[in-house]
Structure P
Amino acid sequence: MTERPILLDLPDSFESERLIIRAPRPGDGPAINAAVVESLAELRPWMPWAVETPPLAETEEFARRAAAGWLTRESLTLTLWRKDTDEYVGNSGMHRIDWEVPSVEIGYWVRTSLAGQGYITEAVDAITAFAFDTLGAHRVEIHCDERNTRSAAVARRAGFDLEAILRNHRRHHLTLELRNTMIFAKVRDLPPHAPR
């Protein structure tokens, strides 16, 4: 349990086999924007923020606000970059943080040209390890629309268990129809008699 998360000293970057995973920085806007524009058709059905092409200034503002959120520990957005080419791969992060548990929810998306190459599963594995080992999390969740089979496949490949399907949980941002949400989770195994 962390009473003052803002005082936590956390590294703002770490690595997986092929990725540098780091907090957003001012100046990341152009790389993120190019990936969003490239991937808009694939993102639009699942991401309410990806309905229309974002202006570059808006994406740079996102990067700067996300950098600020990292500093305050309110939301730990992460950008994903290929080690070999420094190409922007996509975004992830630890959101809806409950520092009392602690627990986090991981979200993610990948640019279309790099989809299907295992980058997101690799990132989720590394971010989950960071959440458990560095943040001291006891629970990590992934939420996705029941129809988002690719997102659910990432959760399953990363070893998350499907804990629940919340029926009629949200309205779709485009059609307004009621949709179900799948909740996947991994929990830290605690030794017997450990503080919970």
Structure Q
Amino acid sequence: MRLAEGVYKVDGVRAANVYLVAIDDGLLLVDTGMPGNAKRIVAFTESIGRQAADLRYIVLTHCDIDHTGSVARLKELTGAKVAIHELDGPILAGEQRPQKGGPAMVAFSRLLRPRPVAPDLLLKDGDTIGGLRVVHVPGHTAGSLVLCREDGVVFSGDALLGDKHGQVRWPNPRLALDRVQAQASAERIKALPIKLLCPGHGAPVHI
């Protein structure tokens, strides 16, 4: 689904939303959904007239499995560089257990058996990747981030959501690592000059 100039929501991905963004030297992918979505994402890329090899970066908004589950396979299929905030990098690499969710989250992750991936790039607040500015928005996870394009397109991961009607929806505090930080981060995102919010869950929001 085309959302704006050079911005696509990948159709048919399970769980979290996945977005493709045209950048100067190819494509950038925002998140990957649950395990098993890699071929679907590649097929969508080809459906818009591009190739898997055009994918330069896979940027993960945070380390939860519904956003990172297909990253290992996609990296194999495309050769893209994997980027994540430096605070969530050790979890993606399998060097650290998830910080939230307790034993149930650990058991769920083990059941799905996502493969650890060592990030190629560790991001921090103020960095730029593929022409998109990184904003660190901790709370949902320690390393949650959003990506901002100059024209007001913002990819918010789970730090600020949309509902099924295309309206802004606040994140569930029960799913946050730190509820106070998550609330402050949501307020920070909402204050950005947003024209199109592309959330991790729910419909995109035109503002």
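Listed values, structure above:
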| item | result |
| --- | --- |
| Read-out distance in nm of label points 7 Å out along Cα→Cβ at positions 39 and 143, computed value 2.0, structure in P, Q | P |
| Among P, Q, structure where distance in nm of label points 7 Å out along Cα→Cβ at positions 55 and 119 as derived comes to 2.8 | P |
| Identity of the structure behind 125 (criterion: volume of the Cα convex hull per residue in Å³, calculated), options P, Q | P |
| With helix-only ellipticity at 222 nm (-39500 (n - 2.57) for each DSSP H run of 4 or more, over all residues; to 500) derived as -9000, matching label from P, Q | P |
| Label whose coordinates, when Rg and Dmax of the Cα atoms in Å, for residues 71-134 alone is calculated, return 13.3, 38 (choices P, Q) | Q |
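Values in this text are rule-based calculations from the coordinates and carry no lab data. All values derive from a computational prediction rather than experimental measurement. Cβ atoms are built from the backbone, for glycine too; each structure is taken alone.
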